[in-house]
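Next up: the structures, one after another.
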Structure 1
């Protein structure tokens, strides 16, 4: 999906464009954070409308404010994967949600710093 934002309207996407053929495919939508989930669920719905078999949503930061949990629980989204960079109380948890721990990554980063190694080595291909 390609999204555009109107610079005069904060936090609102003005256009979605589907790129490529999604018919019968599993699609992965990746974003840095999910706040109210309006943008990502609209993209998921567009993918499903165009024949996607499955839509998986992934993000680093799960803010999940307002209607996010309800939106992400809709039929447009098959599963949601986020990290635990922010605490998620029980009211923000739902059946389709998987939360991955960043603890191993943080531990490796701390070890690299103490051992005078490169933290870049934690991210292969990004020297």
Structure 2
């Protein structure tokens, strides 16, 4: 299955493309960029997060609603990234000792379906 992915790196680089070999427990996956030929190897430790998106266009200014209650996705969480971005969503897999965890956006109409957050790219994570 191919996933539409926006790979956001800790250095600010962004790669958009598809991947069919992303596995949360692996150190690396491959991304076929939408605007380039070939395949890029992506090291998870270099990432801020892997954003599984519905559309590559999206709206970078739309952070979605944080006041939406969703059920069955775990506990509500606030993630502050080192680059200043904040995300509100739900997770059932966060632990400060884990390398990464999934967050489902609070707003079900958000362009992000889910986000694989790399813990090292966060400045603060708290349940809300």
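Values in this text are rule-based calculations from the coordinates and carry no lab data. Because the structure is a prediction, the values reported are computed rather than measured. Cβ atoms are built from the backbone, for glycine too; each structure is taken alone.
Going by relative contact order in percent (Cα under 8 Å, 6 or more apart), which of structures 1, 2 comes out largest?
2
A value of 0 was computed for helix-only ellipticity at 222 nm (-39500 (n - 2.57) for each DSSP H run of 4 or more, over all residues; to 500); which of 1, 2 is the source structure?
2
1, 2: which one has distance in nm of label points 7 Å out along Cα→Cβ at positions 32 and 112, as calculated, at 2.6?
2
As an exercise: volume of the Cα convex hull per residue in Å³, calculated from one structure in 1, 2, equals 108. Which structure is it?
Label of the originating structure: 2.
Among 1, 2, considering only mean count of other Cβ atoms within 10 Å over residues 88-95, which has the greatest calculated value?
Details: 1: 10.8; 2: 17.9.
When mean count of other Cβ atoms within 10 Å over residues 88-95 is calculated for 1, 2, structure 2 comes out on top.
If FRET efficiency 1/(1 + (r/R0)^6) of positions 56 and 96 (r between Cβ atoms, R0 = 35 Å, to 0.05) is calculated from each of 1, 2, which structure is the one that comes out at 0.65?
Source structure for this number: 2.
Given 4.7 as the derived value for mean projected area of the Cα convex hull in nm², for residues 8-71 alone, which of the supplied structures 1, 2 does it correspond to?
1
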